[in-house]
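Listed below are the structures to be examined.
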Structure P
């Protein structure tokens, strides 16, 4: 579920999503913590490099409708409880605007492998936020679905 709230200069979003992997929580955890896998699976990610303990710098090319550009981001992983849960926080800025958000990621063992539940909130502002709620929602859903599908494929190829 994705809810977008319109403010005068920004959109706030809340997202709850679930993805299933045919792998153990330990195997899923490894791929979720692998910067190379993240970079390969995050559409538009041009760079993802460590800048400290559990902190990364990312350059991501991203667009909504006719508005696009490169965002410079700081990604922080915290509250890690391997292989059960962690929090990811992102602060991104670029010519098209900004995006700030965080997500709690929970890995649950299930009969078929692992269920990954994501509870996130974010705020986007600037020119990119002005293109409209429906476009932002569609791009957010496609990006998340593609990311987790790619990670699942990577896991299948290594297990």
Structure Q
């Protein structure tokens, strides 16, 4: 994993352009980018392992990642993430292990927002905290829906 320095205006501009932060104020976006970093992952690299407690929220900027149910003997892809998507939503839940594995399918760039930054921003702004949790819950529900659809497709259950 390559990490680019988050100092300066680039992370703030990238965050401002991302759908996950649409409608947030400039001050709220600035609070989220205090130590945000752009990260790069190579094809095949596991970004978030099943069972890992996420240390950050990741906003996909470029590339494609697979969300997988990982087992000792195999990994089943249940979703594909593209620019505009988010993963690591369980970072909002203290000590919550990831149920999925996220793997880069190609060269990928993300904006990484550390848990400590998220929690500090939420502690300072109750509206921001509620809004980020609503958005994270939407991600969780979407992930559940795509997992259900993947299993239905594996068993030939199509609408």
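Only the coordinates and a few stated rules stand behind these numbers; no lab work does. Nothing here was measured: the structure is a model prediction, and the numbers come from that model. Cβ atoms are built from the backbone, for glycine too; each structure is taken alone.
Taking 1.00 as the value of FRET efficiency 1/(1 + (r/R0)^6) of positions 83 and 139 (r between Cβ atoms, R0 = 35 Å, to 0.05) derived from one of the structures shown (P, Q), identify that structure. Source structure: Q.
Quick one: distance in nm of label points 7 Å out along Cα→Cβ at positions 19 and 75 came out at 2.3 when computed from one of P, Q, so which one is it? Matching structure: Q.
Looking at structures P, Q, which one was FRET efficiency 1/(1 + (r/R0)^6) of positions 35 and 147 (r between Cβ atoms, R0 = 35 Å, to 0.05) calculated from, given that it came out as 0.65? Considering all the candidates, the number was obtained from Q. I have 2.7 for distance in nm of label points 7 Å out along Cα→Cβ at positions 27 and 43, calculated from one of the structures P, Q. Which structure is it? Attributed to the structure labelled P.
Figure out for me which of the structures P, Q the number -11000 belongs to, where helix-only ellipticity at 222 nm (-39500 (n - 2.57) for each DSSP H run of 4 or more, over all residues; to 500) was derived from the coordinates. Here the read-out was taken from Q. When FRET efficiency 1/(1 + (r/R0)^6) of positions 51 and 115 (r between Cβ atoms, R0 = 35 Å, to 0.05) is worked out for each of P, Q, structure Q gives the greatest result.
Structures P, Q were shown, and mean count of other Cβ atoms within 10 Å over residues 67-74 at 16.8 was computed from P.
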